[in-house]
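Colleague: What follows is a group of structures, each given as structure tokens.
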Structure I
Amino acid sequence: MIYRRVNVKEKIRENDKTFTLLFDYELNVLPGQFAMVWLPNIDEFPMSFSYIGNFKGFTFKVIGEGTEKLSHLEKGDQFFIRGPYGSGYKEKGNSALYIAGGTGISSLAPFIESSHFKRKVVVIGARSRNDLYFIERISKNADELIIFTEDGSYGLKGVVTDALSDNFDSVYACGPEKMIRKIVDFYRFKNIELQASLERIMKCGIGICDSCTINGYRVCVDGPVFEKGDLINMNDLGIVGRLPSGRRIKI
């Protein structure tokens with residue numbers, strides 16, 4: 001495993017609990033790929049690239065010790081990453097619906113910017129307006145942006161699956177697994193391409209430890225972006241997850 005030391009070039013506070021770190025990284029990254037972030041003596045964890053241009057970037061919500069420590073880094077500070085790993089999103093058809101729940105827009109944003117569909121509609125969902133980010137960035141790269149908040153504090157009151165539609169060639173999704181399950185069930189028998197990025201506990205990122213497996217698929221190497229044929233075969237999707245110990249639990 002090759003770790004690379006990176007220097008923080010810019011830190012952006014997206015909202016109260018969400019931060020972006022931009023850094024130099026010489027390797028090419030595909031939209032949807034991830035890296036393993038290593039903070040010595042603290043933790044190592046996966047993170048999707050939210051920027052893949054001249055500067056690479058991670059955008060994350062503070063949810064534990066690792067992301068808490070990462071959020072305290074400032075310009076000039078250093079951390080370690082290895083990767084990129086996994087599969088990315090693939091363009092298919094002429095029109096696309098992008099569906100992002102929670103922090104899913106972090107993974108989808110580079111693909112929304114780089115894809116060349118004739119029509120692009122983006123749906124973003126969050127619990128409240130205080131959890132939203134990338135609104136201006138996405139608005140510049142979409143023909144239409146629809147925003148849902150569960151409490152109705154911004155945009156439409158509801159959830160992203162309220163906007164599912166048959167009027168697109170392809171659908172791309174990233175967000176909570178229960179949301180992904182609803183999307184898979186909606187498009188299961190429709191002649192529409194579907195790709196979704198899954199997030200599960202990862203320890204190695206290279207297919208060795210099996211901590212991220214779901215019905216025989218290893219999210220780190222077979223994914224994290226899966227196409228509809230594979231998603232349909234995942235009976236545990238949105239129903240059964242795994243603890244860090246590997247024990248199966250209901251989601």
Structure II
Amino acid sequence: MKLTELVDELDRLLNIHAIEDESANGLQVEGRAEVRRAGFAVDYSPELAVQAAADGMDFLFVHHGMIWGGLRHVRGVTLAYLKPLIEHGISLYAAHLPLDVHPELGHNIQMARLLELQDPAPIIDYKGAPIGILANTDGPVPREDVLAKVRATISCDVHFLPFGPERVSHVAIVSGGGARLALEAREAGADFYLTGETSHSAYHQIKAVGLNVCFAGHYLTEKWGVLAVMRHLQERGLVEARFYDIPTPF
């Protein structure tokens with residue numbers, strides 16, 4: 001498949017330029033003109049590029065790319081990130097907020113399906129797009145049941161703040177660094193909130209509004225959209241694909 005064709009397909013699929021974002025979404029680094037093998041990962045790093053080169057990858061799709069807020073110079077860390085891509089002719093494509101908010105392939109909707117939640121609806125406006133979803137459990141259920149499903153499907157290592165009702169019906173989900181949006185999730189009707197990273201500053205606010213909050217990790221809540229995009233391309237026979245699972249402790 002030609003690189004231009006793959007980029008056009010991803011741009012269209014993810015509506016890549018529709019939302020304002022600090023990330024330079026889309027094709028960040030141009031490599032070989034033909035793409036036969038594509039690697040998928042949450043985060044771009046030189047470690048990923050070296051592994052991908054050893055596996056003969058032509059293209060990398062990531063959620064967190066290497067260009068944020070513009071590229072001012074190519075030296076130091078920036079050079080270390082760029083060099084293995086250039087040396088091996090590997091293209092780098094990033095999809096940050098467009099993947100967060102995607103109604104079918106995004107992290108949030110994928111986690112809602114893993115948790116077998118019902119009637120997902122978009123919530124919490126962020127830069128003109130809904131950054132979260134609110135979905136229903138199968139009637140009021142013990143909060144421990146939802147927590148057990150999170151541990152079984154998303155992350156076995158979670159931090160849980162049991163500050164809301166013991167039985168819950170409405171679960172809000174914002175992947176990644178969504179701790180600061182807990183109050184907006186509560187205002188949207190959530191009694192259980194699933195997000196990624198913890199936050200010291202949000203602790204007392206969460207307690208004050210009476211919300212159950214589960215922090216399942218930034219990485220572990222943001223692999224699901226990447227996997228969904230990979231499966232989408234595989235099912236259409238567009239590329240040979242591999243997911244690189246390189247977790248962080250956050």
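Derivation of every value follows stated rules applied to the coordinates shown; laboratory data play no part. This is a predicted model, so every value here is computed, not measured. Cβ atoms are built from the backbone, for glycine too; each structure is taken alone.
Colleague: Supply the structure label, taken from I, II, corresponding to distance in nm of label points 7 Å out along Cα→Cβ at positions 151 and 223 with the calculated value 2.9.
Modeller: Of the structures listed, the value fits I.
Colleague: Quick check on the output: 1.19 is Cα Rg over 2.2 N^0.38 Å, for residues 103-166 alone, derived from one of I, II. Which one produced it?
Modeller: The correct label is II.
Colleague: So if we calculate relative contact order in percent (Cα under 8 Å, 6 or more apart) for every structure here (I, II), which label has the highest result?
Modeller: II
Colleague: In addition: Of the structures labelled I, II, one was used to calculate helix-only ellipticity at 222 nm (-39500 (n - 2.57) for each DSSP H run of 4 or more, over all residues; to 500), giving -9500. Name it.
Modeller: Among I, II, the structure yielding -9500 for helix-only ellipticity at 222 nm (-39500 (n - 2.57) for each DSSP H run of 4 or more, over all residues; to 500) is II.
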